[in-house]
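Q: See the structures that follow.
Computed from the coordinates by the stated procedures, all read-outs in this text should not be read as laboratory data. Bear in mind that the values here come from a model prediction, so they are computed numbers and not experimental data. Cβ atoms are built from the backbone, for glycine too; each structure is taken alone.
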Structure 1
Amino acid sequence: MKICAVELRSNEAVICLLSMSNGLFDIPECRTQKFIMKDSLDNVEMRDFQFAFKKLLEDYKVDRVVIRTRETRGKFAGSAVGFKLEAAIQLIDDIYVDFISNSEIKQKLKRNPLAIDFRATGLRQFQEAAFTTGYAYLSK
């Protein structure tokens, strides 16, 4: 199974592709690490984001998208743009979107700690939350 793990922050969607086969994780190369929305009110930009995201999923033959959930209220609440990006991803045809909470991620990482240091993955530092989201999701 190949997944695209997503962490939504303010006006960007940070992604990490992961797959697992025979108990081994693979982090395939990907042409982009994040999508950035410049104007949250622009219909065209939102459609362009959705098209580009869908194209990436098709090109890399992704089976499922996993999004790290965010708070809806309080100090760490997600932004309005972030929720719009989430909706745009959920509305992509023929792709299953699942969610995983921060507490669930912590529990899974406690039970199945990373076998290597994050820096050894070759991913960018800003992708760490997306990576741990995908790792926790696949560590069932």
Structure 2
Amino acid sequence: MKEINLREFYPEIYKTDLFISLPDEVVDVLVEYQRKEVAYRRRTYRHKAFLSLDYGDDIEREAVLFTPTLQEIVERHLEEERLYQAISSLPEKQRQRVYAHYILGITLMDIAKMEGVSLHAVHESIRRGLRRLEKILEENF
């Protein structure tokens, strides 16, 4: 038998210390539940999931608890490497524009202003670059 303070487990209900004796198994379950609850709150904070997305199908819980497997991490890394290799094989202007727009998230209008060219020229360059990327990725990978 272990003695626990109920105020530590239920601070909303017990405002003062109240010690009780419980079987070891029950205490272990309570401690494990408390650890999991703290870990869940920490993951929710880290993933910025402050607002509940749950609508009966545990969307929030799945988003916070998702951990990719080692194989998924390696595959994602390899795909990123292939993509960067393909981007690096584009002509310089297309490479810069595709990278700026899709990787850095710069708008087409901002790219056009930075380079001093028309919006249409940037749009066409990126469109051609994407077509070329598609061919490169199909051929090599």
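Q: Given that helix-only ellipticity at 222 nm (-39500 (n - 2.57) for each DSSP H run of 4 or more, over all residues; to 500), derived from a single structure, equals -20000, which label among 1, 2 identifies that structure?
A: Label of the source structure: 2.
Q: One of 1, 2 was used to compute distance in nm of label points 7 Å out along Cα→Cβ at positions 37 and 69, and the answer was 3.3. Which one was it?
A: So the calculation was done on 2.
Q: Can you tell which of 1, 2 yields 5, 18, 27, 22, 14, 9, 4, 1 when P(r) over Cα pairs in 5 Å bins from 0, in percent, for residues 45-92 alone is derived from it?
A: 1
Q: Still on this structure, I have one more. Name the one structure among 1, 2 that mean count of other Cβ atoms within 10 Å over residues 109-116 of 13.6 was derived from.
A: Answer by label: 2.
Q: From which structure (1, 2) was relative contact order in percent (Cα under 8 Å, 6 or more apart) calculated, if the value obtained is 14?
A: For relative contact order in percent (Cα under 8 Å, 6 or more apart), the value 14 is produced by structure 2.
Q: For structures 1, 2, calculate percent of Cα pairs over 28 Å apart and state which one comes out highest.
A: 2
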